Each structure stands twice: as C-alpha cells, then as structure tokens.
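Every number here is computed from the coordinates shown, using simple stated rules; none is lab data. Just so we're clear, the structure is a prediction, and the values are computed from it rather than from any experiment. Cβ atoms are built from the backbone, for glycine too; each structure is taken alone.
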Structure 1
Amino acid sequence: MNKQELIQFEKEIKALFLDAKVRAPVHLSGGNEEPLIEIFKQIRKTDWVFSTHRNHYHALLKGIDREWLRNEILAGRSMHINNREHNFFTSSIVSGCLPIALGVAMAIKRKRSKRHVWVFVGDMAAETGTFHECTKYAARHNLPITFVVEDNGLSINTPTQRVWGKGKGQPSIIRYEYKRVFPHINVGQWVTFR
C-alpha cells in the first residue's frame, strides 16, 4: 500500500464519519505515512504487530484487507481492530498492548521461533512506567521485540512535554548494595504453631 492509498482510506473514513455512518469514535492518521511505510518494509507476514486506538495505517500496511477494515470501522470497532490471521492486535488503553506484546515476544523466544513482535505507542504512552518497564525487561531478556514510538508531540491535545516536563534531568536516586541477614519473609526457621 502506498502513501496516497493510505491517505485516501482515511479521507473515506472521515467522510463516512461526517455522514454519521460511523457511530463510534475514530482516530485518523495523517502525516506519518512515509515513516510507517519504511518501518513496515521490515515487518514480515508472520510477525506480530500490536497497535493503539489509531491503527488504520498499521492494519493496512500489515496486509489486512481494505474492505474488511472499512467494515470493522463501520461496525464501531475502529479503536480495537484485531485480526488473528494477520497477527494484528490493538488496544485503546494507553500502553495496554505493551505487556501483551512483551508476553508474545517471550513466547516466541521460548519456542525459538523466527517471528518478531512490533509494538507501536504514542509519545505520551512512551512516558509511562509501563513502557519503561517493558523496554527494560525486553532488553535484559533479549526478546525479539521492537518498540516504535509515534511522536506527534501531543497527548490528546496537550503538548506531551508540558505534561511530563521539558528538562532532561534525572531523578535523585540513591542505590546501595547489601547482603541480607534474614530471608525475604519470617526468620529462616520453621515455626509450628500449636
């Protein structure tokens, strides 16, 4: 699918929405066609793609049939397009796909499969604890997963930097190491209560 086909699809959905044919929220894409086309050149048919509420371009570029997608949107499912045949899963919950994608990547690694997981998030979701925990876990366990942050600088309509702050400073953290004397719980000996 090329840039103009992507743009045309979203224009069609916009027109259907304005004609009250889509009776549920839609989140349209635009302006990010070229980077997505380049990213999807790396994604194989057998790979998994996890997306967000703004998923139409991802679905089309993953190879999901245009008419099938259009019908799902008309049925009010724009924000949660899921297609097992194409290994495509979405969630409308901010950072909701991240732990699921991480679990799929872990399963792929355990099965020694050649598949890969691609998970897309917005710049606001990339500021959450879930994102940082998932990326750290994936890196430390060498999981077959790529995180793609789609950064339009906005969290809904608020600049993301205004929400999270503009500085590049680091938090004040003190870490020290020690060897514990007692086990995690209780005293290290069995006690029989009578």
Structure 2
Amino acid sequence: MTPNVAGVLLAAGSGSRLGRPKALVIVGGRSLVERGVALLRDGGAHPVIVVTGAAEPTDRPGDAVMVRNPDWATGMGSSLAAGLAAVPPDCAAAVIALADQPLVGAESVRRLIAAAAGGTPVAVACYEGRPRNPVLIGREHWPAVLALATGDVGARPFLRAHPELVTHVECGDVGRPDDIDSAADLASAERLLTT
C-alpha cells in the first residue's frame, strides 16, 4: 500500500546570488513556485506545502498550502522545520524539493514515493549516481533531521550521518538537478524548458 506522502517545497530564500527572491522568478512562462508545486503534485505528493519567506509568490498555485517562515533569513534549516510542521499527521513521509530546480521532473517524485511504498524510510534522488534533490524522509526521522538542520543546511547532515537508512533512487533518465543561482542558470533553464 502506498503511504500518504506530503510534498514540501522550499521557496523562502532571497536569491542573493540571483539578485531576487526565487519565489518571484518566472521561467518558461511559469513561476518557480508553480513549477515546484506541479512537480510534487504530479509526482503523487499530497498535500503540497510551500514555504515562503523573503517574498510571497505572485501566484498561489491550486490547492497548495502556503506557510510563511518568519525566520527564513536564518537559512534552509528553519524553512525545512516550518514545512514539516505543517504536514498533516496522517502523512507518513514528506518529499522535500527546492524551488530553484525546475528541471527535476515529476517521475523523480513518483520513484521516491514508490521506494517509500516498498518500505524505504529515506530516499534520495540521484543523477548519474550523484545524490541531489528531491529527498523523501519518513516521519519517524523528522526529529533527527531537524536536530541537524541548522543555518543554511537542510537534510544533508542527517543523510550523511545515517547512510544505512538512505536508498539512492536513480532519476537521471527523467530529469536534471540544475540549480538556478545566476542569470546564466536562468537562461539555460529557459532554453531547456522551451525546446
């Protein structure tokens, strides 16, 4: 039986390297938030929770739950905590995605949820063998994740501390983990999304 899995989209940062909050960035005719919500929803996560902070998105995608992190400036750790705190109690796990990775692909989320259905408590999307995002984490591990998620780091310290729990799920055939951190990254994503 497939567990009830929420999606948490982290979209709170100021985009200091890009020069504007990523929650406001449009690529391929859609905002990064809209794309991230679609990624999680189309991949089978429900509900989808969007964590904002530096700016509120100009669009409110569908039935996504918007959660503002008042401590967004402290880094990704507080946004992850805000997102997980908003997950309903009937969800056994959450898929955590980053708003600035619009090329990931919904199939990556589907594969992570399928891994959870098979009994995997922690699953990480990999691209050509390299672990990246999104990640799925079972509820029973959230306290340990949040204990290590301080400053501008999310789940990575927990994943490194507990490799025995992690299942790597290859997703390089269905998406790319490219970050949008600069104008050049944005232009590259625009080309890839419109061709």
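Quick look at the values:
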{"read-out": "Comparison of 1, 2 - label where mean count of other Cβ atoms within 10 Å over residues 10-17 is highest", "value": "2"}
{"read-out": "With distance in nm of label points 7 Å out along Cα→Cβ at positions 50 and 130 derived as 2.9, matching label from 1, 2", "value": "2"}
{"read-out": "Distance in nm of label points 7 Å out along Cα→Cβ at positions 34 and 186 from the coordinates reads 6.5; which among 1, 2", "value": "1"}
{"read-out": "Top of 1, 2 by mean count of other Cβ atoms within 10 Å over residues 18-25, largest first", "value": "2"}
{"read-out": "Mean count of other Cβ atoms within 10 Å over residues 98-105 - highest-scoring structure of 1, 2", "value": "2"}
{"read-out": "When relative contact order in percent (Cα under 8 Å, 6 or more apart) is computed for each of 1, 2, the largest belongs to", "value": "2"}
{"read-out": "Which entry (1, 2) yields the derived value -8500 for helix-only ellipticity at 222 nm (-39500 (n - 2.57) for each DSSP H run of 4 or more, over all residues; to 500)", "value": "2"}
{"read-out": "Parent structure of the calculated result 21.3, 77, given that Rg and Dmax of the Cα atoms in Å is the read-out and 1, 2 the choices", "value": "1"}
